[in-house]
1. If you work out mean count of other Cβ atoms within 10 Å over residues 26-33 for I, II, which one comes out largest?
2. Mean count of other Cβ atoms within 10 Å over residues 2-9 was computed and gave 11.5; which structure, I, II, did it come from?
3. Tell me which of I, II gives 36, 14, 10 when you compute Cα extents along the principal axes in Å, for residues 10-49 alone.
4. For which of the structures I, II does the calculation of helix-only ellipticity at 222 nm (-39500 (n - 2.57) for each DSSP H run of 4 or more, over all residues; to 500) return -19500?
5. If relative contact order in percent (Cα under 8 Å, 6 or more apart) comes out at 46 when worked out from the coordinates, which of I, II was used?
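Derivation of every value follows stated rules applied to the coordinates shown; laboratory data play no part. What you are looking at is a predicted structure, and each value in this text was computed from that prediction instead of being measured. Cβ atoms are built from the backbone, for glycine too; each structure is taken alone.
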Structure I
Amino acid sequence: MMKINKIKEMSSPELEKELSELKTELFKLRFNLATNSLDNPMKIKEVKKDIARINTVLTERKLEENK
């Protein structure tokens, strides 16, 4: 799980890269869940929250740029 402070310290391109990696990981986790080979179902929830945090920070930055 990523902390919000760590996310805010990252640059926008780094966040975009991390976001794509998390989305790929989420896909793999969902696939494993469907095939009953997922050890920890809570991992899906953690990845979703990390994706939401990154999207929030990116949106905040875009809003700041537009001002």
Structure II
Amino acid sequence: MPKNMGLIDRIIRIAAAIVVVVLFITGQINGTAAIILGILAAVFIVTSLIGTCPLYLPFKFDTRGKKKD
């Protein structure tokens, strides 16, 4: 899969995942919300690590920025 996530996009996703983890640890979220947000946080971390978001592919969306020749 081609990389389609820029650095800022990846940092925002990791930060959002960290927020979810902190909310869970502090007891601010629980039950179904915790499960759904936990899964979303895991997806954010995985996509950030590999640099590809599968949902961007059908829309040909790329946050890496313009390459200069």
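1. Checked I, II; max of mean count of other Cβ atoms within 10 Å over residues 26-33 sits with I.
2. Clearly, the read-out refers to I.
3. I
4. Structure II accounts for this read-out.
5. Structure of origin is I.
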